[in-house]
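Once you scroll down, you'll see the structures, which are given as structure tokens.
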Structure I
């Protein structure tokens, strides 16, 4: 059965980006280290990327969209799933639709102004029988977890302590998870939890 999976990289102290993140510094100061596993080439890391590249559709927040849509963002040969450059339809949760997005030539992009539930519902409809990935940012994954929209939470835990930045679990209600899969490399621990 198709699942809605929150899939995000995080430092061991719970940050998904460093301080001062924005369209021209999407991962913030020092945040690229959180995602270093993507380019490490180890077997467990490659499996995690292969799984993500199988997404039927992807939900993301507007801040993440602005980063991937920026001139130095996703491009031919390097996008969703890193070098797998998968092309699932993207559903962007936003309050306003931007003018002509650059990556619209590479991806089918839908802007959803009616909230997370609507974005997840539209993504599911666009990918019947396939998993929907909620890739971020932190507020989008956190909001989906809090709203009970996630079937699974997949964390790519990077061996770095950021000390500051954008937290993943800030303000989330207590919730029970069940660990169902783990992959280990020297660059990350890839943990999949069922959300109970």
Structure II
């Protein structure tokens, strides 16, 4: 694709580096920005700059946060006895949108996947250990994707902590096998949280 401007070409190249955006879509977005007031493009640039420079990971649950501790972890009204284990920050957002869960979270940062070279040591599993050491947590809920990797991750955590005197449960399979949690509709996900079932080795 030939560009009349190197500046435009650079902008298109950077935008097309985003997931799901090809060169043509990137060009459309760049041309759209050029038609808008300068202030709008500057505001977008500032927002992106702040995104990478100011956003933090909560020290308690590894969720995104503007402060050292996220709003969920800092909320004294949340049930500290129930800890929901999720793979990704997007899963926290999905579950929160249901309005059905009032405990706290632990974001693993992925799932065990030997094919992708991801092992337990690359996930935030030690943070679960730290939570359990406080003696406050009574139940661990596995809200992981219904995939082989999600099941492997849940089984590893169950085996590692099953002697710690906590109850293990998993969201009910209102989420289809093979589905990613973030793509589930809010009603199905909400029901899965509410109707969670005990987790055991046979699952």
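Where a number appears in this text, it was derived from the coordinates with a stated rule and is not lab data. Small disclaimer: the values here were computed from a predicted structure and weren't measured. Cβ atoms are built from the backbone, for glycine too; each structure is taken alone.
Assuming -6000 is helix-only ellipticity at 222 nm (-39500 (n - 2.57) for each DSSP H run of 4 or more, over all residues; to 500) as calculated from a single structure, say which of I, II it is.
Numbers: I: -6000; II: -12500.
Working through the options, I get structure I.
If you rank structures I, II by mean count of other Cβ atoms within 10 Å over residues 55-62, which sits at the top with the largest value? Please list the in-between numbers first.
Working: I: 24.0; II: 17.1.
Once mean count of other Cβ atoms within 10 Å over residues 55-62 is tallied for I, II, the winner is I.
Distance in nm of label points 7 Å out along Cα→Cβ at positions 47 and 79 was computed and gave 3.6; which structure, I, II, did it come from?
Working: I: 2.8; II: 3.6.
So the calculation was done on II.
Here relative contact order in percent (Cα under 8 Å, 6 or more apart) has been calculated and equals 34, so which of I, II was it run on? Can you show the working numbers first?
Values: I: 34; II: 16.
This value belongs to structure I.
Can you rank I, II by Rg/Rh (Cα atoms, Kirkwood Rh) and just name the one with the largest value?
On the way: I: 0.93; II: 1.07.
Of structures I, II, the maximum of Rg/Rh (Cα atoms, Kirkwood Rh) occurs in II.
Tell me which of I, II gives 3.5 when you compute distance in nm of label points 7 Å out along Cα→Cβ at positions 119 and 167.
On the way: I: 2.1; II: 3.5.
Working through the options, I get structure II.
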